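Take a look at the structures below.
Each reported figure results from applying straightforward, stated rules to the coordinates on display, with no laboratory input. What you see is a predicted model; the values in this text were computed from it and never measured. Cβ atoms are built from the backbone, for glycine too; each structure is taken alone.
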Structure I
């Protein structure tokens, strides 16, 4: 079922001015319930402008954004409630922390929804558990946390609103590999348990290949590709022409295929690479322990 979609969405910055720039041109796409879609593209391709339209931070110049079939701008007075239903986690979200305890920061969104204190408390605990924050941290100041813990606190604050759609703009930017993997695993676990539609803006092709169901490629304010992750990465040559990379293991196996060493290059993740390498070694008569 399509939860969120755009119809002929267009947007121009500074219209009629010398620096006029078309950021979105005729975007018509749909996002299905429970799927995780990665959004990739160069800086200036339209990624951030698109996701800011999806929860009403920007209003279309023309076209529509539909949530469960209804135009989110049909009643502009209701746009605040749309932002509870389509939650947005900005890049470096820890910069948005401001309360004196972690618990209060996570509770900020649910409290603004007008929920009871009992419901707020339940949601705070649930969201904190999802992102791996222990109960002992809830009473601490968010400014006393590590970088990864701050990031998880900010994400938990959006999760606590239980949005139908969760949008994350580069949620792992600046984190070490362990912190990055931990946050992505927690987001994916949250999505699978709750059936939440997740949109993830990312520059990491490895992360995209590992967790995305679909990949949306933006280029020059338009949709260049929108398909399942394997089908998008199968078009590696086109992606590279756009100046976008493919996962490192994909490049390696593509080179092996070009040299006649491997029979295929459809490898996108480390797990697939391991399986393909083991199969290749067995074909060559090498015993694999």
Structure II
């Protein structure tokens, strides 16, 4: 089974556009949107969700004002500045609270309780070429890496259930915990970069992660024609470091037009040069 994770060192490089195209090239594909902090692949693929589950990302502290004495001890000990005095009353900021439970332990009147942060969800649904697993982490919630793991594991479970042998993972941008969670267990990775100095720099950081995980890794330069000098610089650097550059996609406004119509570029304009280049990239990755 091929599990192909598509990554980028920074947002806006075209990672999700490439993921959507891959998801619509062949039938019987499992798609996992592991960019849970900014999930948007479902807007293109339009899955019909048949299962939704709450995700408990942590716990938040709340105060029982019937017993609270406003002593302020919890406020003095909170290292996250989540507890403050407002209108002569101790209040806890839901966004700033880290769920460490220290205030719960030191409250002399036992007025603080911990409640689960359960505003995040993950979903399983069918889309036109297969099955999709995606999630939405509620704003300000933590443990995005754990939610990525839930999405990834359910994608693998769906592949076993359906017998589909290709999983496309739309990974998070950057190099943080969610990225590490998305890469874990994948056998192939595509790093999408763009011809800018920041894109080049961030690509190198992602390649360090895939190298540490010993994942077969390829590079795709998106919008390469916007700065061919830096595109050549990226290509030469990859050649020196034995990293295959398997595609260079030109800037194409039709990719945006396709997304507006909830389609990938290979669906919207299958005979375009952009679609042919993406299909060539897909075939290169999937045949090895």
Structure III
């Protein structure tokens, strides 16, 4: 292993805080990875990592080295990747995390279209509503909807989605139709726990913002489930347009509070800040941006 590879290995161990995970990413055995880092420490005459049976942590010397070499390694990989991309089509595995409902309804089409355009790219699409750890679990990127809270990730805004507030005519005939967001406090609202603030809905009309506390006997996790529950007369739902569109075309399901704009939810591509984006990742992110440029 040359010195560039040794520095890359050291940076990967520091990133993942594990020789085993770093070795797996770089196609080495844990023992070989440990020996390579030990050889680097001997060459530099400084201890870079504190090793215990449970963890691997940077020493002060390791922190200083990582701070200096990380930008250089990223630049080197960028140059290397750029030279390769001039003559080669994107290839390799692309591991993506995305929410279940959005993935099923809206993401499968662009993923398959991208794969048809670049047949040497293999996609591993993981549809789950849990918040995955991109670095620790080895994802190239995640597609997320709504407000982002993890500042350690780089995010690119792809598009936006309007929200729809609706209910069945059967429910509204029995409970009355709200004419102002404040009226929702007297109604059964369907609580979607996948939202960042499921018990708080935000509405805007001109310069007026209303933050409404809502509640109801039914709580669930998932936009499609909330839509089906609203159609069944269980209460009022506030769901993305893309999830509610088909239901709103059915007889007996209507929008309400149309003069008020519910807080919209943006679509993002997010990826680790300390990992160079491969050619296939950059192409896929740009592809999604074009696909959803008019909203979703």
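Of note:
- Test item: distance in nm of label points 7 Å out along Cα→Cβ at positions 11 and 99 calculated as 3.4, pick one of I, II, III: III
- Label whose coordinates, when distance in nm of label points 7 Å out along Cα→Cβ at positions 139 and 219 is calculated, return 3.7 (choices I, II, III): II
- Taking FRET efficiency 1/(1 + (r/R0)^6) of positions 19 and 179 (r between Cβ atoms, R0 = 30 Å, to 0.05) as the criterion, the largest value within structures I, II, III is that of II.
- Which of I, II, III yields 14.8 [Kirkwood radius over Cα pairs in Å, for residues 147-210 alone, calculated]: III
- Entry that produces 15.2 once mean count of other Cβ atoms within 10 Å over residues 51-58 is calculated, selected from I, II, III: II
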